[in-house]
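In structure tokens below, several structures.
Coordinate-derived values only; no laboratory data. Keep in mind it's a predicted model, so treat the numbers as computed, not measured. Cβ atoms are built from the backbone, for glycine too; each structure is taken alone.
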Structure 1
Amino acid sequence: MAADFGRLGGEVRAVQSAGAGLLHLDIMDGHFVPNISFGPKVSSFAKKNCEIPAEAHLMVTDPLKWAPGFAKIGCEFISFHDEVGRVDETIEALRALGVRPGIAYNPDNDMASLERIVEDIDIVLIMTVFPGFAGQSFLEAGFENLKRAVAIRDRSAKKPLIAVDGGINLETARRVVKAGADILVMGSALFESKDYAETIRTVKSFARY
């Protein structure tokens, strides 16, 4: 969502060349969140310009309505929000579509469902902002959720990946990596940086300490 849509294909190719490992697609329906972003058609333009895996983050009220379109264009991961309910049904439906399911939690969510479903998902997406707009500030409530998610993940046999999304910059990136995050979703801090490769190298270096 933070990329320059006037040259979307070039932006996607640039961040892949710079070392990004995952393409994160911000999908908003104007109902679950107060903004509208883009759908499978625009996402397909981004997807076909890169070879790295893609995750569709469905910030939508009805993920089962939206998911087939993103599975069709080749998104390897599809994440939906715990807050919309029908969690078990949605996970099962995503598996049936041939994608790897993820569950997202807003900062004020107590994540009560995670202990039960941790073996059934591939990504836990921790929101460190309330979704809907780019460029927001990192929320400490989300950071506390990250620590809880890491503890639950570390007790599980499957150990899904943990992603953090919202307000991630060079300062907060160090903190969330140290806390146990595997994937950092960077929007404004990456696309507004002067050197994509240097930004990504710096973030990856945090994992070595």
Structure 2
Amino acid sequence: MAFKLVVWDFDGTLADSLPTAMGIFNRLAPEMGFKPIENLSAARALSTRQFLKQHGISLWRLPRLVRKYQAAVAEEADRLRLVAGLPEVLAVLAGAGVRLGVLSSNREDNIRRCLRANGVEQHFTFVVGYPRLFGKGKALKRILRAERLNREDVLYIGDESRDIEAAKKAGVKMAAVAWGFHTVELLRTGEPDYVVSDASALMGVIGLARNERRV
């Protein structure tokens, strides 16, 4: 049985935004007084809380950093590309009647501009920009109520350990992608329901029959 609703994280999951995110973060570092990313591989092995601590970002300063980051992303949104293979996967899912949505810490307008530039905005029923790095579990629960779906009908797809935490709090299945910010090794410590290495592998996770996968 296929999931009825698939909710996607945006940065690092849908959008191939890791190089852009790293560049923005390092540009903001001198202005905001935190340590830039010097070793991306090492940074990817840290949980979000470990990353914040290591780079000298306190929780009370975090909202300002998020706002500045989102404003900088707005200048790049039209140029961001989706992860290879995902436009085709999205088209197949939408064509098979699977509802698609986005839940991200990025702003809704940034997300929509990127989706529009990549020709996939029409596939999504909703886009939710949740303005906090932590607490997505609450937002997922609100989506469940708004969509009037049972938890077993929903899959959340993300690239960070905090996405796994959010899915567990909401009681929905979670697929962690290997191409985003966190390493597969770190993602596995959170015990997601699925770990996928490429876009095509999502088709099997979501549960479409073979004849439903054709464009």
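Figure out for me which of the structures 1, 2 the number 15.0 belongs to, where mean count of other Cβ atoms within 10 Å over residues 62-69 was derived from the coordinates. The structure behind it is 2. Who wins on distance in nm of label points 7 Å out along Cα→Cβ at positions 54 and 70 among 1, 2, i.e. which is largest? Largest one: structure 2. Here the criterion is Kirkwood radius over Cα pairs in Å, and among 1, 2 the highest value is seen for 2. Can you tell which of 1, 2 yields 33, 30, 22 when Cα extents along the principal axes in Å, for residues 110-181 alone is derived from it? Checking each candidate, the match is 2. Here distance in nm of label points 7 Å out along Cα→Cβ at positions 118 and 150 was calculated and came to 1.4; which of the structures 1, 2 was it taken from? Label of the source structure: 1. Where does the value 17 come from, among 1, 2, when relative contact order in percent (Cα under 8 Å, 6 or more apart) is the thing being computed? The read-out was computed on structure 1. Each of 1, 2 could give distance in nm of label points 7 Å out along Cα→Cβ at positions 6 and 174, but the derived value 3.5 comes from 1.
Each of structures 1, 2 was scored by FRET efficiency 1/(1 + (r/R0)^6) of positions 30 and 94 (r between Cβ atoms, R0 = 41 Å, to 0.05); the highest score is held by 1.
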